[in-house]
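Take a look at these structures.
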Structure P
Amino acid sequence: MKGSQKAGVMTRLAFGILAAIVVPAQAADLLIEQVTVVSPQFAAPQPKQNVLIRDGRIVSVSSKPVSAASGATRIDGKGKFLTPGLMDSHVHVGEVPGFPFGAESDPAMAPLRDAYTRQQPRSYLYYGVTQVLNLLGSPDAVAAFEAQPQHPDLYRCGAAISLDGYPSAFIPDPAVRYNAFPDYIYEPANAEKHPLPAGADAAQHTPEAIIGKLASSGVRCIKIFIEDGFGPASFWPIMSKETLQRVRAETRKRGLLLIAHANAIDMQRIAVEAQVDVIAHGLWNWNEYSTDQGLPPAIAAHLRDVHAKKIGYQPTLRVIAGLADLFREDTLKDPAYAKVVPPALLAWYATPAGQWFKEETRKFMGGVPDMKAMHTYMVISSYGMRATKYLNDLGHPLLLGSDTPSAPTFGAQPGYDTYREMRMMAQSGVPLPAIFRAGTINNARQFGLDKEYGTVEAGKVANLLLLTANPLETMRAWTSIDRVILRGSVIKRESLAAPRE
């Protein structure tokens, strides 16, 4: 990552309930009658459909009357729209937005952390996210997420990092660093500056050994980090071409997708050459090609290469926008925050302690005023938006991923950021049907889950949304969710909102 446009982009590692009203469908059939089905396999919405659900799966979708078992729960779908639940393929469960590094283990912060842990999965559901892919997070965080009574279906990706590379480079104490990121790959090409830690066995830190270890834990993918530094600095170690080739070969051998963190043109070129399956960030760092107008030929050529090689692409437009939110006066006054953020945590954000990352970011940017900082991030964001539109215009299937929280900013909140990611895609010029596919069938296909999710059809898991507006016609449809259906259980949306204390 290079270029002044990256100033201030620091990740989370830089420093670091009301019971829902649930109708258990497993006890009886669930029948949604006379509903309009909006699903990617159909060229147009299908009106007056009857959808039968049994034991957490869709049994039938038919325009003809459907017989349900005695005692079935019936929902009148007239005037409503039934869609697949959304998948957010880039989340980090367990990381509290706005917390300094290490705060999760601070006893004084425990009440805020615990409130967030309870609310986080509900916040995803509140915005219709019924499946998530966790790209980086501890086993304890995953366990805590899945221990909540209501949570999206969760899938995991294992992280294989370069020894002393991003994101572990933010941790100055080697002992803490290697404990936090034990699955590092030793890179002989970097041995002079980054030797193998004392007592470590090189044979246990080869690409084959680390990927094998991660594969045995049940992950669906391997995430690598092609990131050599923020701002003008380029001193973080990255994998050599030879090591990347070994990583690629091992992931293919084990049937795992290879996902790359890369958001700068030079880093994404490495990712494309390494033949990764998914680039986990949009292209907002254009380096020497930066311009306020149009798309430079070099950027366009790179994006055409991504398209030609069918590499999955997550725009993650909210990463930069979430940093801009630090400097907006009205961010914490957004009424949507009260729906997804526990009250005590929302109050803490407004305190000097809760503003720490804003102040650190301001210093990193040279002490600029709030408006200047916000404008800087908006300009950076425009690069990613233009790249996203260009790929979509090529016909490239985009993937919905919010990267929440992308950094320790209170501007990145679960669920709400998934919706805002879609909204930014629309603002970039991506049509609503393409956004709909990005959050449903595209994610499902990319991550090998299309036999379970992504469409409303018989045999699929009954993770569905009942809306009062058509998402192919208005983005606001995603804020008009009436009910979330999670594995056949019906949840009234407002019961998922953060409780008011």
Structure Q
Amino acid sequence: MNRRVSALIMTAALLALTVLLSGCSLGAKDGHAADASKEKTTISIMAPLHFPHPPHEDVVQEIESKTEVELEIVWVPNEIYTDKMNTSLTTNSMKKVTFVKNTDYIFLKTSIRSGAFWEIGPYLQEYPNLKHLDEDILRQAAVEGKIYGLYTERPSSRQGLIIRKDWLEALNMKEPGTIEELYEVLRRFTTDDPDGNGQQDTIGLTDRNDLIYGAFKTLSSYFGTPNNWGVEEGRLVPEFETQPYIDTMNFMKKLYDEGLVNQDFAVTSKQMQRDLLIRGKAGVYIGSMTDVQRLSDEARKVNPNAEFTLVNRIEGPSGYKVWSIPNFNGLYLFSKKAIPTEEELRRILQFFDSTMEEDVANLMRYGFEGRHHRIANGKVVLPEELSPARVAEVNALHALMIADLSNPNMMQVAEGEPLMEVAERLSQDNEKFIVKDPTANLESPTYDEKGVSLYKIISDATFNYILGHMDEARFKEQVQRWRQSGGNAIVQEYSDAYFNQ
């Protein structure tokens, strides 16, 4: 009996020890899991820098704290971003997340089709903010109907004129409303000493080596040029085969021949273009109207009396027209090589979902309360005296914001920077007469393969025409070269897709 009791006691003790050890083991595992869940995900990101300096470290650290990640952001100046992005693509050294400009998206479509990037469409419904992304914009950016990127949002067109208002007043001129009036402003800004220094040392227009985001494409829409493609007699026609495109080249050639635009515009960078306006050497900048506040702030450091105004309506032969892009400025793509597992992809998507939450989104847009903005009656107030700190320490972060224009978690601005408010209002006005690209949602395999190299044929020919190095007959020879080198196939593929959709 004693032996039996002893055996039972021994068995019970062993069971208890087993349970205890098992509990310790489980506890260790659970503890490890808990510790692991607290480990921050490290996210490497390549993003464009549109400002002189990256955002301030403490703003980034606050975002990291709120989203529970560690960010390794490589900020690349916007002027060289395309080259850097292409280098990382060709050397297979992309970050986990890479921003791709709308205009550069073609470079990556072959890589997307070959499986270099994650298809994120199937995951979006798992996140409270990402699942509400605009389906139309997602479709605009899709490849073969599949979603690969998170979009940064923008209005259809911010294009317009930024003009020295004090120069207009000095010459007793009004804001231009037609192409002819615009020409007259450019002429007199060049010849009539608008800065009053007694010297003929100013020019009307400052431009750069970019036919799209420089002055040319916006001017061409004023002349009635279709946006990349026109629709004629059952076929799509490339814009450079239309008469308004020729008219635009003639207008630019006239400006160049008469010295109303910087003579080195064909090799001028965006920074050099901006610098001419900032230093008071040029009086008109044609491009994104939302650049105005920063241009004004920098110009007034050089000349406190510098004043600017904005114009978005220039009437041409077909009335008011302005070109537009799809409603995404660019996309963040997710590298399969750098993100090897679905688990890590989900954690990174969680970060972007978190950036759309109220506390993070407003931090990224407006910075710290008190230091970069104030709050009054539940709205954001952006005092002018806080603008320099906000621009220097926060504004670069706007490039990281997903779908910010339609994010319901963004606080409204009660009192903004005056010029920026005008720019946003006129951008909304542009919606009334935008010219859309009929191929925006279409695909052409030949364009994806050869579009970039073929475009160089046309851009070189356009610059050479404006500079007087070729006449219209030789320009049209280059158009035929474009067609014979693959353009005919692009026309056919887009035409088939457009009329069969």
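State the single structure among P, Q that was used to calculate helix-only ellipticity at 222 nm (-39500 (n - 2.57) for each DSSP H run of 4 or more, over all residues; to 500), giving -9000. Source structure for this number: P. When Rg and Dmax of the Cα atoms in Å, for residues 156-219 alone is computed for each of P, Q, the one that comes out at 11.5, 34 is P.
Suppose you compute mean count of other Cβ atoms within 10 Å over residues 212-219 for every structure in P, Q: which one lands on 14.6?
Numbers: P: 14.6; Q: 21.5.
Considering all the candidates, the number was obtained from P.
Using FRET efficiency 1/(1 + (r/R0)^6) of positions 92 and 364 (r between Cβ atoms, R0 = 25 Å, to 0.05) for the comparison, can you identify which of P, Q gives the largest number? Present the calculation step by step, with values, prior to reporting the outcome.
Details: P: 0.70; Q: 0.25.
Going through P, Q one by one, FRET efficiency 1/(1 + (r/R0)^6) of positions 92 and 364 (r between Cβ atoms, R0 = 25 Å, to 0.05) peaks for structure P.
Look at distance in nm of label points 7 Å out along Cα→Cβ at positions 348 and 436 for each of P, Q: the largest one is in P. Could you figure out which one of P, Q the value 15.5 for mean count of other Cβ atoms within 10 Å over residues 76-83 was computed from? Corresponding structure: Q.
For Kirkwood radius over Cα pairs in Å, the highest value in the series P, Q is held by structure Q.
Read-outs throughout are calculated quantities, based only on the coordinates presented, and are distinct from any laboratory measurement. Keep in mind that what you see is a predicted model, and the values were worked out from it rather than measured. Cβ atoms are built from the backbone, for glycine too; each structure is taken alone.
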